[in-house]
Structure 1
Amino acid sequence: MLRLGDYNTLRIVKSVDFGLYLDGGEEGEILLPQRYVTKNMHIGDDIEVFIYLDQEERPVATTEHPYAKVGQFASLEVAWVNQFGAFLNWGLMKDLFCPFREQKKRMEQGNHYIVYIKVDEDSYRLMATAKIDKYLEIPTINDLPALTHGTEVDILIWQKTDLGFKVIVNNRFQGQIYENQIFQPLHSGMRLKAYVDHVREDGKIDLTLHQSGRQHTLDFAEVLLRYLYENDGYCNLGDKSPAELIYDRFQVSKKAFKKAIGDLYKRRLITIEEDGNGIRLA
């Protein structure tokens, strides 16, 4: 079955002046326009293409890669707006439609918005919606083993709140990074790695941007030790230094920095300056 808004492996069945026709099964033959045809494509070959709808709402194939596909969340920029809604740049020649009814507030040209990409059940058209809450899942008991404390996950920064930032976890769940866990600039649309702190009773996931526990301390301690070897055995930051300076240089929190210093000191690999503003190789 042809998957609209997704990647499909289809067989080349016909060559014409304006492209190649691919076997789309029940959907019939699907055109791959000439601009995407390469010399190594031949009749009978199976090729991977992305299927979307052309200006006449007919299925068409492309070898281009959109920023996201059906069933995924993404941060997309509004290319233009008309009386029906907004059209978002998703990396393909035809922009992705987001009707006014699927917008939380009126979208404006040039701004980015977090949206979910879907196939509209009534019109069978590809569509974006900014009303993403209903597409976020609550972890089931079967999901919990993959969401234990310290597990690395992929996140998409969703929106700023009074508590910190809402995020989307592994393209499925809602998560939260609290303000006191943030030691780097964040903004809506960023994709990065995070670590599970715990899953709350309401199903939302509390996260940190850095690993917690002994392993993270050991990992950063080795980074700090390597820095000392590469900088004449001295670092002018210590446990009394401002958190901002520590983060600017090492991209870790002051708490993680102090733990690493403590670990190296206990192993007698460093000495600490009396004023607490520097460390040296022992």
Structure 2
Amino acid sequence: MAKKERKNPDEMSFLDHLEELRWHLVRSTLAVVIIACMAFVFRGFIFDTILFGPKNMDFPTYQFFCNIGKFFGVDSEFCGDTIPFTIQSRLMAGQFSAHIWTSIWAGVILGFPYILWELWKFISPGLYENERKHSRGFIITASGLFFLGVLFGYYIVAPLSINFLGSYQVSKEVLNEIDLASYIGTVRASVIACGIMFELPIVIFFLTKVGLVTPEILKKYRKIALVIILILSAIITPPDITSQIIVCIPVLVLYQVSIFISRMVVRKEERKEKARKNAK
């Protein structure tokens, strides 16, 4: 059977582009399903080791903050034996449903580089050769930042949230019996929110390329950005100042890096424009 020739993007109709997008989405979905099936099989590792790891006081994050407290001679809540809450499932199909959806989200997270690659294959034909050349590291950089954010969410945001919310009591008469879906949702939200948040430099890069953002704009609205970052930190972390500062610092660093990237892009565009004028 002869291989179907790829059409020239300039000659493709709107329906042709939709058909092309459909196949990219199909392949991305298939990759997520395959990874999800593998995650479904490794149920013990996904739940007992990964998801339920932050509820145990031997988790690396708690040990780290406990050692810091001991070093400064301060009593730390991270040095306790257990977090006083239990996890329960109140629905007949609750555990099975949680197993399926957790596997799907594992497929999305682990399959993120492939999803980006399919997205890049769809948009790259519409770029100029020099634009494709300067964007070759897009997938590696974006995937690296995403997984860095996922690790930050898993090892910093999720444990701080679970430790605070799981041990918080309005009265000793009230027991913390957390629903399975609520617990998984807290971990999932922390991980995915941080993964997306760490993509800020990539977003700023493309916004600068299309002329919507400049380094001057980023500097001018830095104070507003700081307020937004503090609000985001307050949303995804427990309501204590220490946790919010811990989350706020890397986001501020990412914002500064984004300003640097935006400045580099603008300078490169200015050099190209100058070279074109000299060529004339």
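Values quoted throughout were computed directly from the atomic coordinates according to the rules given, and no laboratory measurement underlies them. Note that the structure is predicted; figures quoted are calculated from it, not measured. Cβ atoms are built from the backbone, for glycine too; each structure is taken alone.
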Given 18.6 as the derived value for mean count of other Cβ atoms within 10 Å over residues 143-150, which of the supplied structures 1, 2 does it correspond to?
2
Once mean count of other Cβ atoms within 10 Å over residues 87-94 is calculated for all of 1, 2, which comes out largest?
1
The value 1.39 for Cα Rg over 2.2 N^0.38 Å, for residues 103-230 alone was derived from one model only; which of 1, 2 is it?
2
Supply the structure label, taken from 1, 2, corresponding to Cα extents along the principal axes in Å with the calculated value 78, 44, 40.
1
Here relative contact order in percent (Cα under 8 Å, 6 or more apart) was calculated and came to 20; which of the structures 1, 2 was it taken from?
2
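Where does the value -22000 come from, among 1, 2, when helix-only ellipticity at 222 nm (-39500 (n - 2.57) for each DSSP H run of 4 or more, over all residues; to 500) is the thing being computed?
Answer by label: 2.
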Suppose you compute distance in nm of label points 7 Å out along Cα→Cβ at positions 159 and 175 for every structure in 1, 2: which one lands on 2.8?
2
